[in-house]
1. Work out the source of 12.4 here, i.e. which of P, Q gives that when mean count of other Cβ atoms within 10 Å over residues 25-32 is computed.
2. Given a value of 31 for relative contact order in percent (Cα under 8 Å, 6 or more apart), point me to the structure among P, Q it was derived from.
3. Among the shown structures P, Q, from which was the value 16.1, 55 of Rg and Dmax of the Cα atoms in Å, for residues 1-104 alone calculated?
4. Kindly point out which one of P, Q the value -4000 was derived from, the read-out being helix-only ellipticity at 222 nm (-39500 (n - 2.57) for each DSSP H run of 4 or more, over all residues; to 500).
5. Give the label, chosen from P, Q, of the structure having the highest value of percent of Cα pairs over 27 Å apart.
Structure P
Amino acid sequence: MLLFLLAAPVYTVLLAAQFEPDVTNGDLAYVAIELALIMIEWFADQQQWDFHGAKKEYHDSSKIREGYGKADLDRGFITSGLWAYSRHPNFAAEQSIWFILYQWSCFVSKTLYSSLATGPVFLVMLFQGSTWLTELITAGKYPEYRQYQRKVGMFVPTTTTPYKTAVAGPRIIRTSELAKKQKQK
């Protein structure tokens with residue numbers, strides 16, 4: 001049912017093309033936006049796929065794949081590429097694809113809004129619930145994730161500065177700790 005509701009705006013776009021067959025600048029803009037969002041989702045998914053492949057390889061064989069550092073893989077979640085600006089760039093792009101498709105149907109039918117928003121609204125609600133659960137699980141699994149949540153927006157970037165892992169400062173060793181280590185030897 002959700003798939004039907006998501007695809008319903010396409011019918012409006014196709015139907016409108018029967019009455020106004022010329023491609024307008026608005027149509028070209030919507031196509032360009034849709035293609036850009038598809039590319040963003042593809043890049044985000046690929047970055048995550050590559051990261052998890054490198055993480056698995058590292059855990060299985062202790063080999064660090066080129067392009068990744070030990071600290072990146074030990075962290076357990078990706079914070080580079082698009083993921084340095086958004087915690088879920090692929091989810092944001094997916095939701096935007098369907099919302100823009102709905103907006104396109106409103107544009108071609110010359111309406112401000114319509115009941116065709118039902119599909120995209122349900123999709124956003126589905127993503128909100130599943131993302132909340134995913135974030136809860138991930139924050140419990142990886143200690144640094146809470147800091148990542150504070151600094152990086154869930155869907156929309158909140159800053160133009162990419163996320164950087166906090167570098168731990170030098171550890172201060174007290175002379176009493178040194179004395180204990182000397183006694184152990």
Structure Q
Amino acid sequence: MPSLADEVRIKLQQLIGLKLSRMALAADMRTLQFGHTEARAGGGVVGEYGLHVQCPWRLEDDTRIVTGNDDLYVPYEQNEQLTESFDWEKGGSLQERVLRDLLKGYDPETRQIVNSTNLLTVDAVQTDSAGGFCLSLSGGYRFLVFPNGTRREAWRLFKPTKDGAKSSERHFVVPHED
């Protein structure tokens with residue numbers, strides 16, 4: 001029986017060679033779309049693979065953390081009055097601004113950050129025994145995910161359907177669903 005690290009590596013290797021195409025939020029869950037994107041029947045845009053992350057994560061380069069899950073709760077504008085009244089659900093977070101600046105595109109209809117650059121293609125995958133992983137991305141970036149619990153979903157990888165119907169392919173979920 002393969003270890004969790006091996007299972008995660010096998011699943012995530014499907015992303016190698018695919019570009020991180022779009023990012024969005026569903027509540028405070030960061031969603032990522034990889035590969036060629038298509039409009040979905042009934043609205044929205046999906047990629048060849050979807051990755052939903054509900055645990056700690058960060059995007060880094062060789063010198064710094066570019067952004068991470070905690071930046072969702074920090075306003076981009078740094079003034080004390082705004083910090084006290086800041087509502088991340090209305091937009092304007094540090095995370096959103098940094099990702100928009102890096103990916104260079106935004107689709108107001110779908111509320112997705114669109115990768116309009118030639119950066120962030122998955123080059124390699126590293127995994128750990130807890131279901132965490134690192135996607136090495138072109139341009140010297142890395143996307144790291146850190147599951148931090150045993151019972152609640154940390155992340156899932158799946159192939160979205162273009163017609164909005166339920167996929168016949170099982171989602172890969174960490175930790176595993178019983």
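1. On the way: P: 12.4; Q: 15.6.
The read-out comes from structure P.
2. On the way: P: 31; Q: 26.
That value comes from structure P.
3. On the way: P: 19.2, 62; Q: 16.1, 55.
Working through the options, I get structure Q.
4. Numbers: P: -22000; Q: -4000.
Working through the options, I get structure Q.
5. Values: P: 47; Q: 26.
Looking at the calculated values, the largest one is P.
Rule-based calculations on the coordinates, nothing more; no lab input. Note that the structure is a prediction, hence the values are computed from the model and not measured. Cβ atoms are built from the backbone, for glycine too; each structure is taken alone.
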